[in-house]
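What follows is a group of structures, each given as structure tokens.
Please treat every number below as a calculation from the coordinates, not as lab data. Keep in mind the model is a prediction, meaning the values are calculated, not measured. Cβ atoms are built from the backbone, for glycine too; each structure is taken alone.
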Structure 1
Amino acid sequence: MREELLSLVTGCAREVGELQELELPSDLTPHTQLFGQQGLFDSVGLVGLVVAVEEAIEDQYGLSVTLADQRAMSQERSPFRTVGSLSEYAVKLIESSR
């Protein structure tokens with residue numbers, strides 16, 4: 001499931017990047033920064049990415065998850081910092097929903 005979620009997050013990042021007419025690197029890896037100084041997205045783009053990932057999870061897994069909740073905001077390290085951290089956080093939410 002981890003690889004599937006990594007692919008899902010990467011695909012959503014590409015979709016949101018295209019909608020915002022951003023030039024994304026050709027190779028998005030788990031270490032690719034999503035937000036912050038070296039990040040791909042500004043705050044509006046990050047919100048769009050979070051919504052896209054939530055919708056993709058619902059479509060693919062039939063589960064409704066909320067990525068930007070109190071749990072995410074209270075973590076010492078933001079789950080929104082990299083492609084890998086966002087996909088890992090999504091895995092945890094999906095596993096806890098089952």
Structure 2
Amino acid sequence: MNKIKKNDVVHVLSGRDKGKAGKVFRVMPSKGRALVEGINYVKKHVRKAKADQQGGIVQMESAISLSNIALFCKECNKPAHVGFNVLADGTRSRFCKRCKEAI
């Protein structure tokens with residue numbers, strides 16, 4: 001089970017966007033990266049492929065390393081270290097190690 005999943009709110013720990021928060025809209029566990037809304041913008045040069053498409057310079061989000069982001073705990077309003085609990089029915093749940101609340 002990954003510590004960070006789609007639709008989680010994360011906090012950037014290092015890099016150009018340090019201190020910003022955003023919502024995860026894609027996780028790539030095999031590459032160890034995630035796409036976060038509004039974080040790690042890059043400019044990409046796009047060629048005009050069809051008659052109705054427009055070419056030029058497009059600003060888009062790029063993947064950020066999972067080691068540079070932390071899950072944001074809503075209870076303590078800080079980035080959280082994540083732990084796992086095994087519930088009675090055998091499923092695993094995530095919790096904040098600081099405030100012990102389920103995420």
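Quick notes
- helix-only ellipticity at 222 nm (-39500 (n - 2.57) for each DSSP H run of 4 or more, over all residues; to 500) derived as -18500 - corresponding label from 1, 2: 1
- Which entry (1, 2) yields the derived value 1.7 for distance in nm of label points 7 Å out along Cα→Cβ at positions 38 and 86: 1
- Origin of the value 37, where relative contact order in percent (Cα under 8 Å, 6 or more apart) was derived from one of 1, 2: 1
- At a computed 4.1 (distance in nm of label points 7 Å out along Cα→Cβ at positions 46 and 78), which of 1, 2: 2
- Entry that produces 13.3 once Kirkwood radius over Cα pairs in Å is calculated, selected from 1, 2: 1
- Distance in nm of label points 7 Å out along Cα→Cβ at positions 54 and 70 from the coordinates reads 4.1; which among 1, 2: 2
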